[in-house]
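Undergrad: Next up: the structures, one after another.
Read the figures in this text as sums done on the coordinates, not as results from a lab. Computed from a predicted structure; not experimentally measured. Cβ atoms are built from the backbone, for glycine too; each structure is taken alone.
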Structure P
Amino acid sequence: MQHDLGLLFLRVPAGLMLAFGHGLGKMQSVFAGKLEFADPLGLGAGPSLVLVAFAEFVCALAVSLGIKTRWAAVPVAVTMLVAGFVQHAADPWRRKELAMAFAVIFVTLAITGGGRYAVDSLWGKKR
């Protein structure tokens with residue numbers, strides 16, 4: 001039970017902070033057609049923004065609710081690792097620290113899953 005409470009208190013705030021603190025603005029840019037964004041992997045600015053907006057908003061919300069937590073945490077973790085190791089590679093630690101902290105959280109959730117207090121667990125009990 002303590003393990004499940006710990007996952008709940010890790011997953012919900014981290015997912016909501018990322019979704020509304022970072023992802024929502026990017027998602028609004030996508031819907032407004034403002035596709036100007038960094039292109040750290042050479043995919044193009046538009047596709048990069050769409051992928052990051054999806055990871056930081058949609059996937060982060062799914063993680064916070066505990067919907068397909070392991071699967072939803074993977075795009076977020078990859079996005080944060082690219083931000084830390086590629087986009088901010090030459091920057092000082094303080095510039096990449098937040099991305100790395102989010103990466104650690106979402107890698108952990110990709111490994112552990114959402115726990116007993118996730119929507120997936122509730123759906124699983126009904127089956």
Structure Q
Amino acid sequence: MASSEMLCHLADAASSVLGQRPRTAQPPHGARLLVKWLALYSPLPWPKGVPTPSHVNPRAGGSRPGDFQEDLARAVEGVHALAAAPPEAFVRDHAIFGRMTARDWRRWAYLHTDHHLRQFGC
């Protein structure tokens with residue numbers, strides 16, 4: 001993923017989590033509490049190479065990169081929107097982790113953003 005694609009991916013993911021962007025159908029996984037806890041609250045780094053859902057994949061159904069500064073602004077706005085959103089603004093479920101609270105989604109947003117920024121040495 002190129003840096004411009006990553007910015008579009010982060011912005012699309014924020015919009016999706018806040019129910020502002022349609023999500024692709026996900027297979028039901030049920031609540032995976034241990035996997036969710038390990039991913040969100042343990043000190044383990046996220047693995048690389050996890051497939052990106054098509055609705056937030058800039059090479060599939062996600063937003064395509066355009067002007068870098070505009071894409072950067074959209075990604076930053078997405079992070080701010082996730083931080084400021086009331087609990088009822090978040091979608092209920094994550095495809096892998098199951099039921100998510102606002103606290104879980106905010107933790108996910110931090111880790112997701114950090115995961116991608118580390119790919120570029122940030």
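Undergrad: Where is mean count of other Cβ atoms within 10 Å over residues 2-9 largest, in which of P, Q?
TA: Once mean count of other Cβ atoms within 10 Å over residues 2-9 is tallied for P, Q, the winner is Q.
Undergrad: Another question about this same structure. Could you figure out which one of P, Q the value 19.5 for mean count of other Cβ atoms within 10 Å over residues 10-17 was computed from?
TA: Values: P: 19.5; Q: 23.8.
Source structure: P.
Undergrad: Using the calculated result 23.6 for mean count of other Cβ atoms within 10 Å over residues 58-65, pick out the matching structure from P, Q.
TA: Details: P: 23.6; Q: 15.9.
Going label by label, the one that fits is P.
Undergrad: Tell me which structure, out of P, Q, gives 40 once relative contact order in percent (Cα under 8 Å, 6 or more apart) is calculated.
TA: Details: P: 31; Q: 40.
The read-out was computed on structure Q.
Undergrad: Here helix-only ellipticity at 222 nm (-39500 (n - 2.57) for each DSSP H run of 4 or more, over all residues; to 500) was calculated and came to -20000; which of the structures P, Q was it taken from? Can you show the working numbers first?
TA: On the way: P: -20000; Q: -15500.
Here the read-out was taken from P.
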